[in-house]
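Undergrad: Structures are listed in the sections that come next.
What follows is calculated from the coordinates using simple rules that are stated; it is not laboratory data. Given the structure is predicted, the values throughout are model-derived calculations rather than measurements. Cβ atoms are built from the backbone, for glycine too; each structure is taken alone.
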Structure P
């Protein structure tokens, strides 16, 4: 009976003490290792340590847990290792680190036997004659502190200060195996060495650590290898461009963002893909990259993002029509003369806009002829483009641009469910301290660009002096942007307006008819994540509620199992209230954030993989239709877009079903091509203005005009740019029928002569 009472008291007290350092202070002298793993929530499950494919994220997690569980504070905080990693990136050198530690974990046997009790101060205390209250485990890990390298020739270094050893074991030698070789290469600390990997992609390096006592351990770590060897030196506007070469560019206008001590010049990279007609830079189309934490999209990936249909690519087609494609990317870079690493893909929108200003100036100085530019901005790239073009107009800088295409851009803000934000931030920086989630929070949510764009941001809901607990008062539950970022940016954007000397059009991936992405209050997750046999986390997520309603959007419980009970050691939740004028953001009509792609971008951490595998929703509303269309006539995000909707765009492509964000398809590609081609070939010739073509096509193409067009060239191409029909010196007067056999699909027909030209879409059904 006494044992049962002791266990019950143990459980009750533990509810309030689990995860608190002082709870284990009296066990310190019983621990030979002075690291008690029970002090932390063991996400890495270090008692069953991985030995193969160690990633920097996994190493950080194990290290973070050992550091927090160590009574003697022998290990620097995790932030120190991250600073070393950033410095390594700046120096183009991958730092290696070794962690050797023994640690203790309270044994289940000691709990069952009643060898542990709780005193009046809610501290665990071992009985006087209690022995072996711990199970002892070991950590022997070696890993790179950077997850990737931009070159196949990777420079590594293992510095003495990055060898962390809390044991009496002494290292005798360290050997590495790579590129499939069987021999071990011995490395020395503090001496850089280079590995020339045979190929790009994930590379595995095996490690052998030999100790002076004759024992050794073998494990391996992974690093992603890319190849940016074509990156050339920075240049100014007087330097002739090099086509098909990735080139660096630095803005000439600095920007000082909120929280920065001074202004800085942004840095980007671009590549010019000349047309396949004359190979002369004379008709530039700028494509500006969008929100991209960690620079997951390089120039090649950005080009391939223009793929659509079956092996079709918009850039390929436009190049066959004589256009030159200029791709602008915002990479991760080291700020000049500093060791500061800047994630360009999520930097301040204004600073990136000034990079585009410089690029437009440089291309304008080098292009041939008098053709005006086209600027296409997908996602955040649409905001960067809008800001750059309007800034140039307001400051008497000639952008020489005729057409601006906004592609599912958040002109009135973007959305990441506030429940996700609360959960991820709590998992990253709350008691769990999950290293794998920290980059998600830092890059996706806490970055300058995210703070500027997100309509509802977790930092606007935090309790005073807390980095992760939300306010509970009703007035604090409505959507609120990041303090000092969101409102200031949107006000600046609204004040500037849209470019005034160009044609502004938009492509939206959100539905025009009010169709929802799931429903308000939809249950996204109700799942128990079993970290180990004795620790688990219960996760609950919901979308934001219907108008003027309040619901719980996030809840996380950390629980520990002791003999017969699961008890909650910590818990955090977040509530949300929808405004009176609209249902919640998460299910509004809009371009969808595909969480499958999101998971791929986060790597293969088991915790994140299990999280995404157990979601009940595949997507959420990322860019509300109301935002991509910049509608000002209503604040109801669910209102259908119709003739009463007030928008600054003179033309739009908008579907009747919600599509994944920045998805290209036959309809919006045709819209973009028509805008680009017809805009350039626009003419006042009344004959071309009155020309129309019968659709759909059956067995012939019927061209109708009320005025004669002489010496007309007629060209029909498919959306791959392949010429299907081409004839010259025609006379069109009234009706002209062209017998032609077309396969089912969409085609473009161009009719031109020396006085003008026009392109129309035709459909064979």
Structure Q
């Protein structure tokens, strides 16, 4: 590092300034800084990744056209429960992963997210250099490094769903760089070409995430930033400015194009969602459900202050900030001072802008504020309510404006202290601190267990955090912890229908049907269209032998979610218990038609057809199932049993061997293979198979019974001989 000699427009001739590096070193350092999230490269699918990627048919099985008519979660965009999030380009990137791999590998997704963040960080450096004058371009480097390591980006970079924010930011920067070309190109046809590119990038940004539309506002800011730059250089007079705005057709074409683009994109966007806003629950954003406008805007401002605080001090980070994380302000509250601090922060920069004698410095501060505020507007609740209290990923692009403000403030401190040493030391400490925080926080995003537990330290009153801790504990088989956390979630939020449903499901699996029934009935009282709760209640009632009411629950569930394969499967189980076999087969056929790879529906269909003495149909279904599940030992076991009953012993033996190859420690396969040899009169081999089954499971009753039958048979044969 070395300080560049010569004058500094920000500080005047001979004023101290931050060290300057060559461009290649700037890019390399920014790239190295962006590696602070590398700790999450081998993470799992966590939190929203499950509904948006793993369980989203648009990522794997749906026709490609569905990507452009469904929302981000794979639901119809016009569905009443849709959040109206339209991000087809982001979903297409997920689909490419599945197409290349043939399955969903989380490491692939994380690595691409890390690469995209590095690209955005470098683009941030380039855009910042466009925003400042040539002699102050070192400010762009210091701002871009801050952006690259800011811990507020952990959710967007380490969470796979956050790719929408990173991709959108990339296209926003590209649109600004294209717009820059339209200002300085000499030929009109070149201007139209770059203007078209700008519009395409804005559209792409919006198709990655809705906030991409803010690129239009940033391009307008960029236009006037360049206009102010030319004025501050003394190249234009006031008459020149008036002439540019009123008479210069290129200026008018550029701004008119941006306005038309905005109107068209918003019109298309609203038409896709049926001109109806998304529907959110009070738990998602309780502030928007306050009846008093004064209290609503007061709480909004407190949320703005929290967002600003997370940019300043990104220590308390959480995957979710809803359900009690931010209690409402409804009267006198010490948190009112946070709102005062928020406005003091903004006013401080406004005062600096108005009172500083240096136009360049004022322009940089104003530009930084615009780049902070404009991308944040879609999530501000000012134009329409959003489905969250605070979401860290929404600060991905706004943080760029904050980082630019920090870089300008750092230079100002150099001028005040007449030395860059202390500001540079402070900056270095800040970079190391943020890098370390990003490194540790990205590690928490690797698994759901670490992610959800980390939230309890930040938001102990967040019912959703307790709910997710319980859900991950249940998935890992820790039933006692899951029950404790579900009950804690319900204590914090007594009307949490999802927690009631999951706890009821947990109790159902433990055979505590009465308690489960109570919870599930309460869940559907709170949310009448809760299809999963209706289905689970149907399962519980079936276990309690209340068959008619159980069937009614299944039908209600299908009314609210008609394409649910699991509901059809469970309905088939109900019919099976009632010995209504034809209806059971129809129900499982419906399950398979809605989810071709519904393994249990295939298995039960094959078994039932076999029990109904329809072996040919059972074998036909079995052959289709084997094509779908070539590595499923249970399906091959069922086919082998059918072949054995038909006396096709060699074929049955081959399928039993295939099943053992897939599951060599399954005592049931050895027992059934023993039965085959028993029928085939290969008694010694049958005895060997029973013995292997008992070695694996000494208490296998079927193997014990068949072994006894075989021994009795052999004794009788010996007696006949003698």
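Undergrad: For mean count of other Cβ atoms within 10 Å over residues 376-383, find whichever of P, Q sits highest and give me its label.
TA: Ranking P, Q on mean count of other Cβ atoms within 10 Å over residues 376-383, first place is P.
Undergrad: Check the numbers for Kirkwood radius over Cα pairs in Å, for residues 400-615 alone across P, Q and tell me which is largest.
TA: Q
Undergrad: OK, next. Check the numbers for distance in nm of label points 7 Å out along Cα→Cβ at positions 320 and 672 across P, Q and tell me which is largest.
TA: Q
Undergrad: If you don't mind, another one. Which one of P, Q has helix-only ellipticity at 222 nm (-39500 (n - 2.57) for each DSSP H run of 4 or more, over all residues; to 500), as calculated from the coordinates, equal to -22000?
TA: Q
Undergrad: Here's a follow-up. Which of P, Q yields 77, 47, 31 for Cα extents along the principal axes in Å, for residues 200-391 alone, as computed?
TA: Working through the options, I get structure P.
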